[in-house]
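Alright, structures below, take your time with them.
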Structure I
C-alpha cells in the first residue's frame, strides 16, 4: 500500500554537506548566505526547506545539488567530494544523479516539449532515437501525450511544469530538487504538480528536496528544515504529512 513502507530503509547518503559556507561580495560588503551547515540526505527521503526571505534556502539547495560550489566546506555526491572536481566531471556526475525542477520552468523557448525533455540525455551522449523515445514516454507519463510538439509559449504554466518534471526524470536520477515548484502556478495546477512529486517519492522512491515558503506545501514532506540567517535553526521530523499519501 503506498505510503506504508519504510521510506528510509536504504541508508545510502546521496547528498552530504560538511560545514559549508557561502559568501557573496556585494561591493565592499560580504554577505554570508550560508554559515557552516552540516546536512546529510539519504536515498528515499522527502525533505522540504523553509525560511524567511534571505535565509539562504535557494543558496543551500543550489550548493547541495552542486549548481554552486561552497566558499568553504565540502559537498559530496554519492560519496564523491566535489570541491576539487573539474567542471566537466562534476557536470556529468550531477547530470546522472540530480534532476532539477525550477519555479520559472527554465525551458528553452525555441524547443518543443520533446526536445526540452531530451536535452539532459543529449548532454549524456545518448543517441537521438533513444532520447526521443524516452522523452515521449515521460511526456505521456505526465499527461502530455497530446502536447509533445508544442513549444513553451503554446503551453499553460501547469503544462510547462509537467514538461520540466519530465525533463528532470529523463536520466532517471536518484534525487529531484525543486525550487518553489508551484510558485508560478494557480492552486489547481499547483496541486497536480505536488501530487506528481508525491508520486515520484512514494511510488518510485525518488529522493525529493524542495524549497518552499508555503507551510502547507512543506507539510507534504517527511522532514522539514527551517533556515534562519544561513543556518539550520530546526530539523523537524514531520509526523503530520499532508497530501496524496498522508496517513490518517
Structure II
C-alpha cells in the first residue's frame, strides 16, 4: 500500500460508483476500452461485460498478477503491467480512476491520442482546473483540455469511497474528444504558462520571434494561446 500511496493511487471501494462510471462510458460490443490503473479490479469485469475488448494496465506488477488470477476466465481482457501512458494501444473508450500524481500527464497523453470518449475520476481540485474559464484559475492543462475535449461533470465522489481515503474528494468527468494536439505544441503551451506574467511580445523574444502584441497570457483566449504556441514552433 505504501507504493500505491506514493503513486497517488487510492482504490475505489464503492460498487455503485463503479457501476455509474461504466454506465456513463456508454460502451458497446464494438468498443475497445483502455483502462488505466487496474487497481483491485473493481471496474475491470464490469467493463468486460460491455465491451468487445478491454485493455487494462497497471504500474504495479503484483496487482496485474492478482488480476490475471482473479479474471483468468474472462476471454476479452488483456492485462499488462507498466506505464500506460507509454503504451500505443488503439482504443475507442478510455476509463480511469486517475492517480492524482499522473492526472496532468494523462490529460496531455489523451490530447495526443485518437479515441472517441471516456470517463475519468480525478481529484476535485484538478477537475476544477480542467474546466476553469477565468484567466486567474486557468493553467496550461486547462487550455489543452478545453481545446481537445468537451468535458461534463457527472458527480462528486466523497473521499470515504476509497481505500486508503485520500485527503480530498474526487469528481467523475465525461470527456469527448474534439481535437488532438501534437506533443511539441503541448510542451510549448506549458512553457508559455511559465512566462504567464510577461507580455506576448516578451515571451516571443525568449524564442527569437517578434510581434507587436503587448497583451499578457492571462488576457489571451485558449485559441490565441494555441496559436501563439504554433507561432513559436514555426521554423
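Values in this text are rule-based calculations from the coordinates and carry no lab data. Not measured: the values here are computed from a predicted model. Cβ atoms are built from the backbone, for glycine too; each structure is taken alone.
Kindly point out which one of I, II the value 22.1 was derived from, the read-out being mean count of other Cβ atoms within 10 Å over residues 177-184. Attributed to the structure labelled I. Looking across I, II, the calculation of Cα extents along the principal axes in Å that yields 48, 47, 36 traces back to I. Looking across I, II, the calculation of relative contact order in percent (Cα under 8 Å, 6 or more apart) that yields 27 traces back to I. Among candidates I, II, the computation of distance in nm of label points 7 Å out along Cα→Cβ at positions 89 and 185 that gave 3.8 used structure I. Comparing mean count of other Cβ atoms within 10 Å over residues 113-120 across structures I, II, the highest figure is found for I.
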